[in-house]
Structures are given as C-alpha cells and as structure tokens.
Structure I
Amino acid sequence: MPEPRFLVVGLGNPGLEYEFTHHNLGFLVADRLAARNNIRVSRYECRAEVGQGSIGSEPVLVAKPQTFMNLSGQAVNGLAEKYGVAPGRIVVVYDELDLPWGGLRIRPKGSAAGHNGMKDIIRCLGTDEIPRVRMGIHPGHPIGDGAKFVLAPMKGEQRKQLDELLDIASQAVESIIAGGVEKAMAAHNRRAPGTNREEE
C-alpha cells in the first residue's frame with residue numbers, strides 16, 4: 001500500500017461513555033469517512049487507532065487519537081513524523097461550541113479558538129497552518145457550563161440529525177483531499193438550519 005499523502009484526524013475521547021457526546025463528533029466523522037471509503041480503522045500506532053486506504057485516488061491515513069482530547073497533539077505529531085505528512089496535508093475534524101448545531105466551517109489555518117484538542121495539535125506541530133473541519137454543536141440556547149456541555153450526550157433532535165451531519169462532514173473532508181481547501185470551503189461551508197448567514 002502506498003505511503004499516505006494525507007492524514008485525516010477525528011478528535012474525541014476514547015471509551016464507550018463518551019461515544020455520542022458532542023466532543024466526540026470528530027471520532028464519529030472519522031468512522032463514517034472510513035466506512036464510506038472502505039478503510040478499516042483497527043490498527044494501533046502512535047497512541048491512535050488508525051486505518052490506511054484511499055479517498056479517491058489519494059492514499060490516506062484516518063486516525064482517532066486515544067490520548068484523550070487535551071493530549072491529541074502527541075498522536076498527531078507522532079503519525080505525521082512517522083509517515084512524513086506535512087501539516088498542510090493534515091485535516092483535523094472536531095466539534096466547535098462557537099458554531100450553531102448543524103453548521104460546518106472549513107478553514108485552512110488559524111487559532112484553536114479555545115478547543116483544547118486543536119490547541120495541543122498546534123502546540124505539538126509548531127504551526128497553526130493545519131486545515132480543519134469545524135462542526136457546530138451550540139444548541140441555540142444558554143448552556144451554562146461549556147465544559148460540561150461538550151461531554152454531555154447528544155439527544156433528541158440532535159441524534160436524529162446526526163446521520164446526515166456525519167455524511168456532510170465526510171463529504172467536506174473528501175472534497176479537501178480531492179480539490180484543496182479553497183474549493184472545499186466554497187462548496188461545503190454551510191449555515192446552520194434556521195440561520196440567515198454563514199457563521200464565522
């Protein structure tokens with residue numbers, strides 16, 4: 001199998017108790033993306049569950065760090081070094097409390113905006129020029145403790161809409177790999193249902 005040119009990283013926390021929490025959207029997208037492209041995420045390398053295969057014509061590695069969220073950079077940096085993948089070809093998928101539920105934003109670089117997993121990746125790689133797919137999780141009403149909310153399970157309407165959102169995010173990652181970040185941004189940055197503008 002050819003060496004991967006892209007590393008796709010879904011962020012989350014290991015363990016069944018976290019599986020369907022807001023903070024695990026990245027893991028869920030990684031699983032959906034792998035399933036859509038016949039990639040088996042079953043190997044353990046560099047403190048991550050990984051699977052190797054192709055998305056379109058591009059060889060890729062799909063990874064789910066098993067370090068817990070705040071230390072995600074250890075796994076990402078280890079895999080990037082092992083396979084020689086530059087930061088610009090690492091695509092990180094994660095939840096974003098600053099975006100409304102159902103919104104999706106692709107960015108080529110930028111700060112972590114308070115997301116501890118992304119913050120650690122930027123620290124470990126020494127650059128913020130890392131493409132990312134941010135999935136909105138804010139429910140549109142006051143939530144009180146943000147740290148508690150991100151670790152709470154999705155329920156009700158969110159669980160009903162989850163399947164479609166995982167496909168939308170997977171398509172966004174596939175688009176980045178096929179045509180680059182700029183084209184993917186134009187095609188896939190989406191407003192949350194019920195809003196009248198694209199969220200930043």
Structure II
Amino acid sequence: MSKTRKARKTVKTIKPANIEERKAQILIKLRGYKLIKRKQGKDASGFLVQTAEKEKILMWCLPSRGTIGVQYIKNLKKIMEEEKLERALVVTSGRYTSAARVNAQKEGIELIPRIFPSFNIFDHVLVPKHEIVDPDDREKLLKEYRVHPHQLPRLKASDPAVLAIGAKPGDVVRIIRDSPTAGKYVSYRHVVEG
C-alpha cells in the first residue's frame with residue numbers, strides 16, 4: 001500500500017461521526033483547548049478537553065433533532081460530578097427548552113445553539129479576528145480611554161464569533177481588521193446578554 005493511500009485512510013478514521021462532533025472540533029480549535037480523550041455514551045459522544053488555565057471541560061455532542069429538557073441537563077450534571085468537572089458544553093442540532101437554559105446556566109453548562117456553523121467562521125475574508133481581552137489589559141484599556149465597559153460599543157453574546165471564542169457577558173473583545181490605509185484597525189466591544 002502506498003504512503004498516500006495510508007494517509008488518506010488515516011484521515012478518514014479521524015473524521016467526526018456527525019455534524020455535532022464537527023462543531024465541537026471547531027470549538028476546540030478556536031478556543032485553544034487541548035483534547036484529552038474522547039468519550040462515548042449510548043446516545044451521545046463527547047470530548048474531555050483542557051483549557052490553557054488547566055481547567056477540564058466536557059464537550060457533549062448530542063446528535064438529536066429533538067428538544068433538550070431539564071432532565072437531560074440533570075443527567076449531564078451527574079456525569080460532570082462523576083468526572084469532577086466544573087464546566088460542560090452541549091452541542092446539538094435540537095432545541096433547548098427555556099427551563100433547560102436556566103438550569104444549564106446555574107449548573108455551569110454552556111449550550112451551543114443549533115445554528116452555530118460547522119466550519120471555522122474566521123477563515124472567511126469578511127470576518128475579522130476576535131479575541132478576548134485579558135483582565136489586566138482590560139483595566140489598562142479602560143483607564144487609557146477613560147471609559148467604563150458599558151460605554152464601549154456592544155456585541156451580543158449570541159454572535160457566532162463571540163460563541164466561537166467563548167466570550168461571556170461582561171468580557172471585552174478586541175476585533176482586529178485589515179485596513180487598506182492603516183494596515184490594521186483595532187476596535188473593542190463589550191459583550192452583553194442576547
């Protein structure tokens with residue numbers, strides 16, 4: 001068997017099993033998580049990942065077009081307790097009930113909406129680079145411009161770019177655009193609920 005044929009064969013085994021796993025792999029790459037291991041459940045699959053701050057997160061992929069309710073959130077919380085994890089993330093093609101959203105927020109579970117793209121949105125020429133400003137730089141920025149975060153232009157937490165980088169309400173996001181006259185144009189946005 002030739003080397004190219006072997007290489008193609010290995011690429012096929014690495015492919016995600018479903019669209020939810022593809023979305024999870026995109027999130028792992030964009031947020032800079034390190035993959036520790038893959039987990040397989042009877043109705044879902046998941047990835048155990050580690051952040052740059054050494055925090056472990058369970059990314060659970062549910063290939064269902066149904067509705068995710070409170071019971072599913074409670075079951076995921078039990079899995080988190082068994083694994084001794086503080087945070088989890090759910091990727092599904094289904095919808096979430098409002099009670100599930102509220103319960104998930106209390107339990108430290110991030111719900112990725114079904115409309116989240118299954119490709120890297122930052123590969124598109126019209127989507128600028130987004131990054132979360134760390135707390136020290138944030139304070140320097142606010143002092144330099146003599147503003148409070150709420151005085152910055154707003155960016156909704158439901159924005160696909162904000163979801164992709166994992167910014168939460170209250171964070172400040174730096175957006176770096178290419179400019180024909182200035183080379184690079186940097187702007188800042190305050191992330192709000194929405």
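Given that FRET efficiency 1/(1 + (r/R0)^6) of positions 84 and 164 (r between Cβ atoms, R0 = 25 Å, to 0.05), derived from a single structure, equals 0.10, which label among I, II identifies that structure? Intermediate values should be presented prior to the final figure.
Numbers: I: 0.10; II: 0.35.
The structure behind it is I.
Out of I, II, which one gives 16 for relative contact order in percent (Cα under 8 Å, 6 or more apart) as computed from the coordinates? Of the structures listed, the value fits II. For the set I, II, ranking by FRET efficiency 1/(1 + (r/R0)^6) of positions 124 and 180 (r between Cβ atoms, R0 = 25 Å, to 0.05) places II highest.
When distance in nm of label points 7 Å out along Cα→Cβ at positions 28 and 116 is computed for each of I, II, which one produces 2.1?
Details: I: 2.1; II: 1.4.
It must be structure I, since only it matches.
For the read-out distance in nm of label points 7 Å out along Cα→Cβ at positions 36 and 156, a value of 2.8 was computed from one structure; give its label from I, II. Label of the originating structure: I.
Structures I, II were shown, and Cα Rg over 2.2 N^0.38 Å at 0.93 was computed from I.
Values quoted throughout were computed directly from the atomic coordinates according to the rules given, and no laboratory measurement underlies them. Bear in mind that the values here come from a model prediction, so they are computed numbers and not experimental data. Cβ atoms are built from the backbone, for glycine too; each structure is taken alone.
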